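Below you'll find the structures, each written out as C-alpha cells.
Every number in this text was worked out from the coordinates using simple rules, so none of it is lab data. Note that the structure is predicted; figures quoted are calculated from it, not measured. Cβ atoms are built from the backbone, for glycine too; each structure is taken alone.
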Structure I
C-alpha cells in the first residue's frame, strides 16, 4: 500500500480540538449499531458519486456482492472508492459521508484491534522502529520544525513500513511536486505504552506487503530530532515517538459538555465540538445527515434545537425559526 496517501496530520499544540474530534468520532461510531442497511446506504451514495466512472462502479458492485466485516483491511488497502471516501470524510469532516461510512470505519478499527491483541506479545515489550515516507508542503514543514518536543497527530488510518528504504522511496517520489519537502518519518514504538491499536497486515492486505503495519485512528506522536538526508535535495528525516492515547483534554471536554447538556449523546458532543471549532457548516451537514437516519424522535428534536440555537447566534433568525418549528 502506498505511503503518499493524503493523511490528515495536525500539530496538537495548535489544533488539539481536531484530534479530540477524531477520537470522539471513533468512539461515537463504535457505540452505534450498524446493520446491512448501512452498507446499502453507502453503496447507493457511492454509485451516485461515481456514476461516470465505469471502473469504480464495477468495484462498487463487487463490494456490494462480497463485502464482509473480516475483509475491511483488504478493501481499504485496495485503494479504491472506499479508501478514497473514508480518507476524504476524515480529512474534511464531511458529516454526510461520515454517517454513511461509519460502519466501515468501525469494521476497520475492530479488525486492527483484534490483530493487535493477537500480535502485541510478539514484540516482547521491546521498542522497535517503523517508517513512513511522504511529501509535506514547505509551510507545514517549517511549522513542524519549530515544534520539536511538541505533539503531532495523524487523524486517519496510518500506514507505515518496517523497511526504511521502502518508505524512503515514497519520500523521494514526493520531491517531483512543486513546493514539496520529502519526509521520512522514523517512528519509535514502545509496545508497553497504551496507544492506538496497530497491526502487521501481510495476510490481510490487498497488496500482501510483508513490511506493512496499519494504525487505527487517531495516533499521537512526540516530535524528536529533524535532520537533512541529502545536501542537494529537500529530503529530511523526522524522528517521532508513539505516545499514550489516554487524552486528558478529551475526557475534560466530554465531562464539561455533559455537565452543560444533560443526556447528551456522543453525536450531540460532536456537534458542539464542531461549533466550538467554528465549523458551523459542518454542524448543519452532520445534523441534517443524522436527522435523515432512523433516530428516535427525541434525538431529532435535540438536533433541530441545536441547529436553531446555532443559527440564532449566527444572526440567521429566519432559519433559526424554521429549525425550532420542526
Structure II
C-alpha cells in the first residue's frame, strides 16, 4: 500500500520556511559574493567554487555540471531521497505540522485545483471586459480621470490593465454569463457579482455587478494571474475604494499589489518600497520607481513581509505610508511584525 500524499499546505510551508542558504550551508561551505553565495558543488568533482546560491531566488545552480533547484531538490539529489521523505525531514526540522491526503481527499484536491483555474479564467475575462469599457463612450469620464487627474500615460494604463466598470446593474454579469457562458455561481465565487436578496442560486436574474461606475484596478498574484480587483469611485460614492471580497484565490494578507511587476526591481535594487494604495504603486512605477508594492489593506502581514524579504538579500523594506493617524499606526504595526519575525530567526 502506497503512503498517503502530502497535503499541498505542508509542501508550501516547507518551501516557505526552508531557506536555501541554510539548507545548502549545512552541507557546503558557502562564501558571500555580492548578493549571492558560492561554494564547491557536491554533485561533481569540483576543484573551485562553481555553485551559486541565491537567497533572493531561493535557488542553487552549478555552472559546471548544471545541477540546480530549490532546497528540496538539493537534499533529494544529495541524500538520494524521495520528494516526500525530504519534505517530511524538513518539516520535522522546522517543527511544521504535517498534513496528508487520503484517496477521497486527493480527488477533492483535484477538483479544488480545477475550480481555481475556473475562477482565474472568470477574473481574467472580467479584466478584459473592464479594459474594453474604459475605451467605450461610457468610460470617457473614467479615462479622463486617469489621464488628467492622475496624469497616467497610455503605457501605464496598459501595463497595469486599468479599466472601468460601467454604471449599470448587470453589465459584467450579462457579458460573462450570456456571452462567455460562465455560471452565476462561479461569478459569485469569484467576487464579481452579488446575489439579490431572496433569489436562488439557479436564477440568472438574481445577480448584480459588485463594481459599478468605478475605475478598476486588477490585482494579480506573483505569477501575474488576476485574483481580484480594486474599484475607485468616480462620483464620491462610498466607499471610495471597493475591493474584491476574499475568495478561494484571493486572501488579502497573502498578496501584495504590484509584486508581479516589482519583483525583479526589488532583487536588483536589493530593497522594497511599501506604500498604502494601488495608485501610489502605479504613480511610483510610472516615475521609474519600480520596486514599489502595496499591502492590500492598512496592515502589512507577516506573510507579506516574508515574501518581500525573500526577494532581497539585505531585507531592507522602506515603509512609505500616509502621514495620517491610520498610516502611522500601520507603519508601527509593520515594524512590530518585522521585529517579531527577526526574533523567530526569519
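Computed over structures I, II, distance in nm of label points 7 Å out along Cα→Cβ at positions 209 and 305 reaches its largest value in I.
Given a computed value of -17000 for helix-only ellipticity at 222 nm (-39500 (n - 2.57) for each DSSP H run of 4 or more, over all residues; to 500), which structure among I, II does it belong to? Of the options listed, only I reproduces it.
The value 56 for percent of Cα pairs over 27 Å apart was derived from one model only; which of I, II is it? Source structure for this number: II. Taking relative contact order in percent (Cα under 8 Å, 6 or more apart) as the criterion, the top structure among I, II is I, with the largest value. Structures compared: I, II; top value of distance in nm of label points 7 Å out along Cα→Cβ at positions 97 and 169, i.e. the largest, recorded for II.
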